Structure I
Amino acid sequence: MSSSSSSSPAPASAPAPWLSVLIPVYNVEAYLAECVESVMAQADPGVEVLLLDDCSTDASPARMRALAARWPGRLQLLQHTRNRGLSAARNTLIEAAHGDYLWFLDSDDKLLPGAIPALQRIVGQQHPDMVVCDFAVWRESPRLKHRLRGERHRRSFAGPARTLLTGPARFLADLLLPGQLHAWSKISRRALWSADLRFPEGAYFEDMATMPRLALRARTLWYEPLPWVAYRQRGSSILSQMTPAKARDLSGALTTFRHALQGTEWDAEPAVRFAVAHVAARNFIGAAGHLARCRTQMPPAEWTTAMARCRDDFLQQSPLSPAQLERAYVTRGWWLRGLKFHRHFSLR
């Protein structure tokens with residue numbers, strides 16, 4: 001495997017790939033083959049597939065080598081010399097990629113049939129800076145309640161579909177409002193990823209901290225209202241195992257984006273301002289809700305400090321004050337959302 005300290009250049013005689021699929025790998029021996037097979041079943045020779053092992057302690061590296069042997073010359077294998085986390089793995093993959101477009105795929109998820117050919121048609125005809133797709137929640141044993149929730153097709157974008165949207169003022173709010181800010185439902189031009197835009201190492205909710213900043217750099221966006229990714233629901237996910245440290249990262253996830261947005265022409269857009277405030281409120285509710293549940297397990301002074309930090313994070317990130325946001329919720333008819341925010345913000 002290649003070391004993460006360097007990446008091999010694309011062969012001089014070969015044309016640059018139009019797409020790089022970037023797959024970080026860490027302790028996913030049970031899922032990796034299905035993930036890679038879902039990509040290779042539809043990838044043409046112009047698709048570059050990179051896998052990076054972040055020092056797995058299971059048989060994932062051996063699975064990577066076996067998969068590379070199945071498709072000689074088609075998979076590029078990389079490896080970190082020490083475990084550095086998902087953000088660092090994605091950042092290393094960005095540095096190693098040669099494709100015009102980048103598509104992040106988690107190694108326990110998979111692409112649904114037809115996703116890559118559909119993407120190729122879109123980028124060939126429209127040349128957008130970003131493409132947003134929908135996704136399906138993937139459970140080993142789905143129940144009726146999961147189907148009733150619409151898990152077979154979750155929307156990632158609230159705006160118009162199958163039209164080229166120009167300028168963040170037209171698409172930023174619609175990208176933020178659904179709250180689906182995961183990296184794997186956004187395919188982007190590699191040129192947007194300049195050296196000052198990377199996933200934050202050592203932090204949870206890294207997608208939420210990064211995808212809005214990426215969207216600020218895009219000038220055109222295409223939304224394809226089809227599920228292209230199957231998102232595996234596992235009991236070990238970040239949200240299912242919240243901790244005070246994770247709650248802290250959740251409440252502060254939009255801070256860097258808010259700083260980048262301030263002073264731009266889009267910061268004055270009412271729809272954008274509400275969308276940013278709404279996402280900040282959702283994050284605050286999630287973080288404050290966890291802290292409320294574990295209040296009896298924390299020293300009182302520590303709990304009070306943690307809640308104060310969550311409130312400060314919201315105030316720093318939201319373009320609207322708590323009172324303004326509550327009025328906006330009432331105007332939209334989102335009464336329950338407004339009441340929930342008010343109740344959590346009033347916790348002492």
Structure II
Amino acid sequence: MAIQVQELRPLLMNYDIRAEYIEDISRKTIKVYTDTGTYVLKKLPKQFNPAFVDSFKILSQQGYKSYVPIVKNRQQQFITQNNKEYYYMMPWLANEPEDELDARHQYLFKEIAKMHSHTEREVQLNGQEAAKHYEALSQRWERMKLLYEKYVDQCERRLYLSPFELQAVTYFIEVSRAIDFSKKKLQEWSEAMEGKEKGRIVLVHGKISSHHFLYDDQGTGYLTNFEKAKYAAPIDDFLLFMNRTASSYPTQCNDCVNWFYTYQKIYPYKEEEMLLFLSYLAFPDRICRIIESFVNRDKTESELEKNRQLVKAYWHFKNIEYIVMNISEVEEKKKMQAEASE
């Protein structure tokens with residue numbers, strides 16, 4: 001049901017704003033027209049990210065300005081409560097660029113790289129964190145591979161296979177190789193981390209998307225929607241973006257590789273970060289989880305539904321594989337060129 005102006009009047013009064021008209025943009029987003037300008041009012045989940053407000057303070061303190069600011073209320077707070085709901089308000093941007101999708105993403109990832117660069121923090125390592133992470137993750141990945149392998153062995157003893165079983169058997173060799181690749185990169189990361197006493201974290205956006213990059217009337221771009229922002233490893237933003245982008249029909253996303261290196265030109269990953277990024281990205285987690293769920297006889301979904309999920313997970317896996325192989329090739333060439341120049 002659409003929200004009426006009178007329902008929001010107490011909330012808007014807290015911003016000294018008188019609404020002339022409001023428009024529902026989505027379930028959580030309302031466009032507010034006033035005689036002093038146009039705003040967007042966004043509703044937060046009841047258990048919202050506690051680092052959300054801090055992210056704006058950090059960006060301001062570190063001198064990064066290419067983000068849509070939050071309007072403070074009368075109490076100089078960023079978040080306002082109304083009828084047991086939490087809201088925040090921002091100025092509305094026209095967001096009518098004439099550039100194409102690739103140009104928009106190039107601009108977006110330049111800004112993400114700048115934001116990461118501005119907010120970088122150094123962290124001390126205790127010498128055991130990397131080793132413990134390597135042991136735990138490599139053992140987990142090996143268990144998932146063995147479970148998949150055991151299931152395939154059982155299937156191959158049968159005379160007839162169900163559609164799910166046939167897909168699982170068909171995908172196994174490719175998935176197994178991907179797991180081995182991930183484990184190899186993880187081991188290389190572990191070796192690269194030996195003796196390191198310091199690492200770095202940055203303010204990550206948490207949900208990179210062209211929908212979260214808006215333009216003003218002059219065509220200047222600004223990042224928005226920091227609801228999932230937090231301090232984490234620089235690789236986190238691209239891991240989430242690549243995985244979300246790859247959730248589609250089979251495609252070869254050369255643009256994804258280009259966008260990745262647009263970012264790298266401004267804020268390049270360190271050697272150990274690149275190794276961990278490729279290791280995480282390459283691991284076929286979706287397929288392995290579906291196989292594990294089926295083996296453990298999850299009865300909440302039919303085998304037909306599980307088969308549909310498995311096919312979609314395989315498409316995702318192949319899309320990611322293309323990106324990983326292209327980035328790996330570029331990094332290998334860079335490594336060989338560096339060695340040759342020494």
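Here distance in nm of label points 7 Å out along Cα→Cβ at positions 92 and 124 is compared for structures I, II. The highest value is that of II. One of I, II was used to compute distance in nm of label points 7 Å out along Cα→Cβ at positions 20 and 324, and the result was 5.5. Which label is that? Source structure: II. Given that distance in nm of label points 7 Å out along Cα→Cβ at positions 44 and 172, derived from a single structure, equals 5.0, which label among I, II identifies that structure? This value belongs to structure II.
When Cα extents along the principal axes in Å is computed for each of I, II, the one that comes out at 72, 58, 42 is II.
Which structure, out of I, II, was helix-only ellipticity at 222 nm (-39500 (n - 2.57) for each DSSP H run of 4 or more, over all residues; to 500) calculated from, if the result is -13000? Of the structures listed, the value fits I.
Read the figures in this text as sums done on the coordinates, not as results from a lab. All values derive from a computational prediction rather than experimental measurement. Cβ atoms are built from the backbone, for glycine too; each structure is taken alone.
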